[in-house]
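Before anything else, here is the set of structures, which you'll find just below.
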Structure I
C-alpha cells in the first residue's frame, strides 16, 4: 500500500528533515523483530522532527489526508512495534534527544523521546542518581521507545517498570493536538491517568515528545554474584521462594545450562554447564544480612555454589554474559535460527511451572529452547531454534512457541512482559484480556485517533483493527 506524501514538501521542514530516498525508507522498514516476523512495509517517506511543533504539523497534515504515521526511533523493538504496516510516514524521533530540564533536588529530569536510556544515567550520575527501570538494551534504545512498550529490565524485581517512573508526558494526538499529562508531584488523584494510558500504547494513541522521569539515589552498597544449581527445577524454585520471602534483591536472573553454553560460545567465557541464578543486591546498609537470607533460602534448594563479589570488573563480566544472550542465541548454530523471542511473564509462584513446561515442550519435540530472563518478576525469555530450510520444523516451532504463551496465560500471566504486542503478538490479545476489554481498548483508540492515523496494524487482532 502506497500513499502520496508529496504534501510533506510544503510543510515548514528543513531539507534534511524529509527524505523519499530508497536508502532512508528501507532503513525504516524493519527493526530487530520485524525480519523474523516477516512483516513490515517500506514507508513512503521518512521525517525527522526536531520539535513538538514539527510533530504536530506532520500529524495534522497526515490525518487530514488519510496518510498513516508510524513513530520510529532506535529500531530495537522485537515485535515490529515501530515498523510501518501500511506504508505512509515513518516519524523518526531520534533528533529529539535533548535534556530539557534537570532538577536533582526533586529527583526529576525532563527529556526528549529520542534520548538513549544510558545517556540519562550519565547525565545524573554526578549527583548520585540513576534511572532504575532501564532495560538490558538501555544503552542502545530510546526513552520514547521504552515508554511506548512500557519496557522493564533486570532491576524490575526491586524498582518496577518504566511506567512506575514516568511522572508526566507531553504528547501529540493524531489531529496535531498537543496534550500534557501527569504532574511533577510524585502523586496525584486529579482526573483520568492519561500518562499511564499513553505508556505502553506503542504510538497508537499519541506521539510522546517529552517525558518527565523520576530518578532514584544510587545505593551505597552493591553486591553481585551467582548461584549454581544441579537442576533447573531447584534454580527456579529457589528464585520463587526468595522473592516470596521478600529478600531485598535488585536483580535475580535465570540462565539455564543451554543459555550458558550459548554465552560461552559467543563470548569465550567459561560459565559452568549448569543452571544458574545471577544476583545483585542494593542497599544503603545491611546488604550482608540480605545476602545471608538469600543464601539460606538457596541452600534449602540444594544450591551447589553460592558466591558474591563487590569487584566491579568481575561483576561486569558476569552481567555481560547475561546482557548479550540475545546475540549468543542468534549465532549459536549456523544451521538454526531463532523464531522471534518470547517474553511471557507469570505470577512468581508459577515461575517454576512455566520453565518446567517450556523445558518439557523442548524435550518432547526435540527442539533447542534456551530459557533465561528476569526471573524475579516472573519474566521468562525463550527462543525456539529451527532450521529455516525445513518448513515442517518452522511450523512445529511456531506451535511450540504458541503453546508456551498459552501455558503462561493459563497460569494467570501475560503474553508479553516487556516487548509489547506490536505485530507479533496480536493474536494473543483477546485470549489474555477477553473480547470486552479488547473492544474497550478499540473504543479508546477510536476516540483519540478516529481516522486510524497512528501506527495502524499494531496491537489489535485483524478483526478488531480500526481503519
Structure II
C-alpha cells in the first residue's frame, strides 16, 4: 500500500506539473497569436493608408505606430502618444513579427506585458507597429490552477489511499482465511479442507484447487499408510517363518537334517526377496517423477517373448501367432506381466492353462486362460488392488503376496495398454486378457521378422 500511495502521489504530481506547463504554454501562445493578429491588421491599414486615430484595438491591448526616429505617429485608446512602448535599443535586433516581455508598469499595466513588433509601410518610409498585450490575468489563471492542485492533491491522495486500503483489505480477506485454514490444518486443529469464498473469482478458484490438492495428498497419505501397513504384514510372515524355523533348529539334536532346513529357509528367503522386489516396483510406480518418465523402450516381438516365458511352465499350453507381432516396450517388464499372469493361473488351475497371442486390429492381444474356480464379476476389478485376496478358492495362496495383478496393471498401463478379467465359457475359469498397441517393425524388427519367417 505504501508503494502504491507513493506511486499514486508521484503520478498525480507529474500530471499536475504537465497540466500547469501545458496550460501556461497554451495561454501564452494564445496571447501571442492575438497580439500578432492585431499587429498584422494594423500593418495592413498602414500599407493601404487607411489608418484611423485612435487605432482600432481591444480595450486590454495597446497599439502604437512608431517611425524610425522613435516618434509615435498613431496610437490606440489608452496608448501613450509621446513615449513608445519599446525603447530604440529594445527594437534593435528584434525580428519582424517577434515578441518580447516588458514590465507592465511602463505602460500602466500590472505584471508582465507581451509586446509584438511588426514592420509596415513603404521601403522609404518604414514604420513599426507595436502591440502590447498584458498577460497578468493569464499568469493569475495558472497560479490559481497551481494553488488548487496543491490544496486538493494531498486530501485526494489520502482519500484514494483509504479507499484502496479498504478494497485491498476486502480482497485479501479470503486469502487470510485461506492462510489461517492452512495453519490450522498444519497444526492438526481441523480437517484437511480450506474455506472456499462465495465469490466466483481467482481466490475462489485458488481455494478449490488447494482443496483438490489437499484431497489428493490425503488420499496419497492414506494409500501410503495402507501400503506400509500391508507391506509390514506381508514381510512379517516370511520373517516369522524363518525365525520359528531357526528357533526350533536350536533345540534339535545334531542328527537334524540341516540341508532340508536350509532348503526351507531358502524358500522363505526367495519369497521375501520377491516380495521386496514387488514392493520396490510399486513404490517406483507411485513416484510422480517416475510416472512422468517413460521407461526404456525397444522393439519387442511378442511371439518370441511369450515362447521364452512359457518354456518355464511345463504345464502351460502355448498357442503362438501365425506371424511376428511387434510392440514398443520394455522387454523385462512385458516378461514380468506374462509371468505374473501365468503364476496366478497355474496356482489356481485344476488341470489346464493356455497362453495365447494374436493380432487384433491395431493392437495385439495376450490371453491367459485357466480352468480354476474363477473370480466373481464383482471382484474382478478389486483384485488389481494391492494385497487383495479373495475368500473363495483363489485365496489358497501358494506363496503369492497379493501384488501380482497390481504389478501387471501398473506395467501394462506404462505401456499404454489395458488388462481385463472375465469368466470363461463354459464356467468356471478365468480369462485374463492384455491388449498392447501394435507397432510396425523398424530396421531391427524387420531383420528379426525375416529370421522368424525363416525359422
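To which of I, II does the computed value 1, 6, 11, 15, 17, 15, 13, 10, 7, 4, 1, 0 (P(r) over Cα pairs in 5 Å bins from 0, in percent, for residues 118-373 alone) belong? Checking each candidate, the match is I. Structures compared: I, II; top value of distance in nm of label points 7 Å out along Cα→Cβ at positions 278 and 318, i.e. the largest, recorded for II.
When relative contact order in percent (Cα under 8 Å, 6 or more apart) is computed for each of I, II, the one that comes out at 15 is I.
With helix-only ellipticity at 222 nm (-39500 (n - 2.57) for each DSSP H run of 4 or more, over all residues; to 500) coming out at -18500, pick the structure among I, II it was computed from.
Source structure: II.
Here volume of the Cα convex hull per residue in Å³ was derived from just one of the structures I, II, and that gives 389; the source is II.
State the single structure among I, II that was used to calculate FRET efficiency 1/(1 + (r/R0)^6) of positions 126 and 230 (r between Cβ atoms, R0 = 35 Å, to 0.05), giving 0.20.
Derived from I, not from the others.
Using distance in nm of label points 7 Å out along Cα→Cβ at positions 198 and 246 as the calculated read-out, with 3.5 as its value, let me know the right label among I, II. Among I, II, the structure yielding 3.5 for distance in nm of label points 7 Å out along Cα→Cβ at positions 198 and 246 is I.
Since every read-out is calculated from the coordinates, none of them should be taken as a lab result. Since this is a predicted model, take the numbers as computed values, not measurements. Cβ atoms are built from the backbone, for glycine too; each structure is taken alone.
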